[in-house]
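What follows are several structures.
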Structure I
Amino acid sequence: MSFEYQQNYPHGIMFHRFYGPNIPQSQGAINSSQLENVILKIGVERILSPNEWLDKVKKNSLKDYHVCLTFDDCLKSQILIADPVLKKYNLTAFYFIHSLTFFGEVDFNEIFSNIIFNHYNNMNDFMKDFVPYIDIREDAFADNKYIIFYDLMKSHYSFYSDGDIKYRYLRNSFYNYDSFNKLMKKYFIQKKYMDKIDIKSIWMNEKDLSLLSKSGNVIGLHSYSHHINFKNFSYDIQKEEYEKNKKHLENLIGYKIISASHPLGSYNFDTIKVFKKLAIECAFRSNNAIPDGKDYINPNNLELARIDVCDILNQL
């Protein structure tokens, strides 16, 4: 078979944010035309439904040209912009859902992204304001720890700008989770940006999720809290996170969940043990690099590769 979009291993295509009428641009967001273009370049005939994908995972019969569509973070824009395009081509997808926003909590990482792209042209512009505000040491982005982080991000996500990587370094490594969130909230409160966010417009509700499930899409785990550094959690904390996530989603959709994606691609051996205990049969990473300590891009069914749609658009 010959396809315009080529990779030599089965993988998921990873989507997050979309923009369109009344939905502003945001980090890594694409519009309906770009989504349609990606689907056509990949080739509709090679895109497996999630149930077909899961069946082939069980039978170990995935082919190198097989792909599936995956959506993380239960974002409302996926329902409003992406779902009509998928229906146009009779396609279904995996939707990996975290639970906290269904219980009155918020994912501050998503809140911050919305604020940044509502008030700045891009992440580089935001970082020009934010770095002087936090007054970190001058060599923070010159030491070896940052260089290693930079090289890793570029190898996984070629479309990231320098500002994107600096932001993620501060968020993921330089500060701890609570300290970073506290700094960001303080900064945005001073700017009077925090009170301008419509939280209900960001995430799906239970009705949205039920409709997706009834339309043939498959709902999967994405943790309870969507924490940015899952690999730093103990086995017991990870187990609690995914058990709460699984119970919530199964009660809502009415069937056993056997798929998952690792939040922000962060996981470790304990995560794999948790997934096995919870009878998860298929789980996706957030990149297509060979995992540390492994010999293959898809070393097992709980560490399957995905390619971010933004990387694909850069190739086409």
Structure II
Amino acid sequence: MIDKKTVVKNIPLSIDKINYPKLGKKQSGKVRDWYIKNSLRVLIATDRISAFDKVLGLVPFRGAVLNKLSEFWFAKTRDICANHMIGIIDPNVMLVSECQALPVEVVVRGYITGVTDTSLWKRYSEGQRVIYGIKFPQGLVKNQKLKKPIITPTTRGTGPGGHDEPITAAEIIKKKLVSEKTWRQIEKIALKLFERGTQITKKAGFILADTKYEFGLDKSGKITLIDEIHTPDSSRLWLKSSYKERFKKGQEVESYDKEVMRLWFVKQGYRGHGKAPQMPTEVIANIAQRYIQVFEKISGEKFEMDFSISPKARILDALSKLI
């Protein structure tokens, strides 16, 4: 694994944005840039990292980890649902087929946890017992396993400042955001994907506590998995070996995901409002190394990067070959 010293050395080289006008007009989300070329989407995973619907900093290697890990998962789940991946042309760049993104995100939760406004635990701890249209019993505690995985959808925030808002399945159908037939299919697919993810992450020593899926429709109207899947950005991944003991003691679980960053910001009194504090080097390096460990343990591959060229120059070189 890449050592801490190397991670720290690469913080100034973190990829904030990629501009390559020869591919046309660039579009951006919170953490990705993309171009449309010959009916394909050139998806660039930057090192921007977000929480509370805000971009809060840069973490070296983050984009490459998410891109390469998504490649692994797309291949492992293609039998459950078609996905938009065509292939990777650089550790940070994936070519995908264009799809019409559905206006809802599908979050599957196996545990009650979280500190964001859309998380189960925050709402439950504030006294709510009917959340996302689902009734929860009294007496649950943070990080407790649910009787069975549940689906808690949100609206799909778009663009750098987009906000995800909780919504129920009944509201999705009533508002005709997605047809009832399509939504029911998506529910089944999402639970199957979560089951596959749970099995594979368990073998790697992690608990898949919850995760987010995004779906779109391809040119023929077929449901297609898009964006990313089972990454430390889109999922909560806990260290399995220490979970039981820490849960019994009421301690925080060992997270190998973005929750490490969320908790740091919460401790600073920040939950998405006002000016965000700047992450110290130690926090950034910790996040980067945990992301890399997740990739290596789940994929079984060593995370390797070419340090003979800057990440930005490497990406621009890959993009130039698409012209």
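Any read-out appearing in this document is the output of simple, stated calculations on the displayed coordinates, not a laboratory observation. All figures in this text were calculated on a predicted structure; none of them were measured in a lab. Cβ atoms are built from the backbone, for glycine too; each structure is taken alone.
Looking at distance in nm of label points 7 Å out along Cα→Cβ at positions 118 and 246, point out which structure of I, II has the largest value.
I
Supply the structure label, taken from I, II, corresponding to helix-only ellipticity at 222 nm (-39500 (n - 2.57) for each DSSP H run of 4 or more, over all residues; to 500) with the calculated value -12500.
Going through each structure in turn, the value belongs to I.
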